[in-house]
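J.: Down below are the structures I want you to see.
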Structure 1
Amino acid sequence: MSKILILFAHPAFQKSFSNQVLVEGINKINGITFHDLYEEYPEFDIDVEREKELLSHHDCIIFHHPFFWYSTPAILKEWQDLVLEHGWAFGTGGDKLQGKLFFNTITVGGPKEAYTRDGMQNNTIRELIAPLKQTAVFCNMVPLPPFVVYGTHAIEKEELQAYKNSYHRLLRNIVDDKIDIKKMNTHESLLEYINGEEN
């Protein structure tokens, strides 16, 4: 059984219906630690040693956040700057994250077709978050494609519920070690992977 740490970052969580639905009941899934960074550190006074301890006790690390200017909300950048220290996460002796799975769960206001080579954004989500993937690689983690929820500005309740069901199914499969990493990496989004596995 694997343990998952979800580092959740949304500066206006109370206004985000899509994220409220996605995380509803998530802490009831055995093996998952849901860690709301803005709730825990409203003044950005991140407890580095505590965060390292949390990381050490989990096998899969997830950055769950809205897509802010092709990146993460500010607290997740602050978290990376402080917690991923040389000699601990990377560099000489920096092997504490080695072999841990990593991916982003991202909510995006725009439609999926906007995030293509021919779309308004000129890139896929996976291409746009390349720096986060490289951070994971540099820290000797195993990066996976993101789990992306598109069109949250106009999403219907039924579609959002389907996203939630797929997300929770993915998390349970990771906890139960019922995943195929090689197959995961052939997909643009882990949504495609988990839905394909169920068919």
Structure 2
Amino acid sequence: MSRIAEISRETSETSIAVKLQIDGEGVAQIQTGIGFLDHMLVLLSYHSRMDIEIKAKGDLDTDDHHVVEDISIVLGQALLKALDEKRGICRYGSVLMPMDEVLVGVAIDLSGRPCFVNQYQPEREKVGDLSTELVSHFFRSFALESRCALHFNVLHSGDNEHHRIEAMFKGLGRALAEAVRIDPERASVVPSSKGVLEGG
């Protein structure tokens, strides 16, 4: 089973191309024009063990909103496409992710029913060249487009914005790695008592 997807999105504001291979080695090739976002997406790729290629161009001379939003949209769409009918997946994933003084709980359900619950509240306007208000927007758009339920519970917020955001991206990666894993005992079965997952 080849779980690979390529999705492109062209608008008057951005040009986004994403290739995602679920059963990869966590290799990332990321070019977004936003250095801190590149760093976070590399971490997401590594910890999810998915190979992710992203090439993005956009109106960064205006601000970073459109590029961040459209990347999350296309990345979510690529994950949904690569999962296809979702046969055999474990479906659920969760992790408690420490990042030095920060502790974040992340849980995901690849249910086909989009939902986003989040406690993250930025305390700085930017980390590097990424607007911190867009972090939650990124994850919300990803959850909507991949049709998953995604929860972030900030158990200890610490005092470092970089660490808070990094814990969220790493935690999502680890939770995804668990959720997309094939259950060898139910490798041909859709993981729902209904026999189908919404959006599958």
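J.: Work out distance in nm of label points 7 Å out along Cα→Cβ at positions 17 and 33 for each of structures 1, 2, then name the structure with the largest result.
T.: Numbers: 1: 3.4; 2: 1.6.
Greatest value across 1, 2: structure 1.
J.: Check the numbers for FRET efficiency 1/(1 + (r/R0)^6) of positions 129 and 169 (r between Cβ atoms, R0 = 25 Å, to 0.05) across 1, 2 and tell me which is largest. All intermediate terms of the calculation are to be shown ahead of the outcome.
T.: Working: 1: 0.65; 2: 0.95.
With respect to FRET efficiency 1/(1 + (r/R0)^6) of positions 129 and 169 (r between Cβ atoms, R0 = 25 Å, to 0.05), the highest-scoring structure among 1, 2 is 2.
J.: As an exercise: relative contact order in percent (Cα under 8 Å, 6 or more apart), calculated from one structure in 1, 2, equals 23. Which structure is it?
T.: Values: 1: 23; 2: 26.
This value belongs to structure 1.
J.: Among the shown structures 1, 2, from which was the value 2.7 of distance in nm of label points 7 Å out along Cα→Cβ at positions 65 and 81 calculated?
T.: It traces back to 2.
J.: A value of 2.2 was computed for distance in nm of label points 7 Å out along Cα→Cβ at positions 153 and 177; which of 1, 2 is the source structure? Before the final figure, lay out each step's value.
T.: Details: 1: 4.5; 2: 2.2.
Computing distance in nm of label points 7 Å out along Cα→Cβ at positions 153 and 177 on every structure in 1, 2 gives 2.2 only for 2.
J.: Check the numbers for FRET efficiency 1/(1 + (r/R0)^6) of positions 41 and 137 (r between Cβ atoms, R0 = 25 Å, to 0.05) across 1, 2 and tell me which is largest. Numbers along the way, then the final one.
T.: Values: 1: 0.40; 2: 0.95.
Looking at the calculated values, the largest one is 2.
None of the figures in this text is laboratory data; all of them are computed from the coordinates on show. Keep in mind that what you see is a predicted model, and the values were worked out from it rather than measured. Cβ atoms are built from the backbone, for glycine too; each structure is taken alone.
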